[in-house]
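FYI, it's all coordinate maths here, none of it is from the lab. Because the structure is predicted, anything quoted here is derived from the model rather than measured. Cβ atoms are built from the backbone, for glycine too; each structure is taken alone.
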Structure P
Amino acid sequence: MPFDEVLGLDAPEHSRIIAVAGDGGGVLLDHHPEKNVWRVMFAAFDEMNRDLGYLRACLGYAQAQGLDIALVEINGGEEAKIWRRLGYKNAGTMGMCMVITNTKDLDFINFDAVIS
């Protein structure tokens with residue numbers, strides 16, 4: 001059964017999807033204009049293709065397009081390991097969301113929160 005999800009985006013003009021041809025996966029990004037940062041909301045790839053570098057390629061493409069991704073919303077520790085290998089090493093919270101960032105210069109992130 002195919003997976004089908006409808007995104008109820010409040011401001012779709014601040015969102016981007018980077019899709020990988022032939023994989024059916026990709027990265028969903030959103031921009032916070034008041035904070036002037038891009039965030040990875042969701043990344044997913046076919047299980048058979050997860051070690052092929054698609055995530056790194058999507059991040060590289062985003063950067064080449066001028067989308068400087070400062071933080072990633074994560075669900076837990078195993079997922080954080082993947083992002084740490086890509087340079088996102090600072091764990092914290094943003095409201096009720098767990099995030100991992102590539103900088104500590106984000107004053108709206110609570111870096112004192114413990115994420116294991």
Structure Q
Amino acid sequence: MDISLVQALILMGLGLTAGIINTLAGGGSNLTVPALMMLGLPADIANATNRVGVFLQTVVGVKGFSKHKKLPLTDFKSIIIPLFIGAIVGSASASFIPAYFLKYLLLLEQCFQWQRLF
């Protein structure tokens with residue numbers, strides 16, 4: 001996949017914006033997944049690519065909030081097991097769903113996310 005300089009700059013801007021949104025509130029994927037798909041990435045690759053960024057943003061966010069004593073780490077004990085179960089089920093589901101069906105699921109999810117905002 002070849003992308004132009006303009007497309008690369010747009011993706012970098014969206015990535016930065018999505019990182020800020022994800023760190024503060026979540027939902028930055030509403031920007032990045034459709035943008036990656038519009039540039040021609042298949043839905044499964046766009047979703048996986050986006051998840052790498054979400055993971056790194058989460059690590060940086062947790063580290064930053066913890067450093068400034070704004071994140072009580074004692075709360076993690078009650079959510080760690082459901083978190084891992086959800087991550088495993090979600091990852092396995094995304095791995096086995098055909099790409100053409102995943103595209104519609106991702107776009108449908110994006111529509112519901114935008115609808116809640118307005």
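Tell me which of P, Q gives 15.8, 46 when you compute Rg and Dmax of the Cα atoms in Å.
Working: P: 14.2, 43; Q: 15.8, 46.
Computed on structure Q.
Where does the value 27 come from, among P, Q, when relative contact order in percent (Cα under 8 Å, 6 or more apart) is the thing being computed?
Going through each structure in turn, the value belongs to Q.
If mean count of other Cβ atoms within 10 Å over residues 86-93 computes to 16.6, which of P, Q did it come from?
Of the structures listed, the value fits P.
Here helix-only ellipticity at 222 nm (-39500 (n - 2.57) for each DSSP H run of 4 or more, over all residues; to 500) has been calculated and equals -5000, so which of P, Q was it run on? Walk me through the numbers on the way to the answer.
On the way: P: -5000; Q: -26000.
Answer by label: P.
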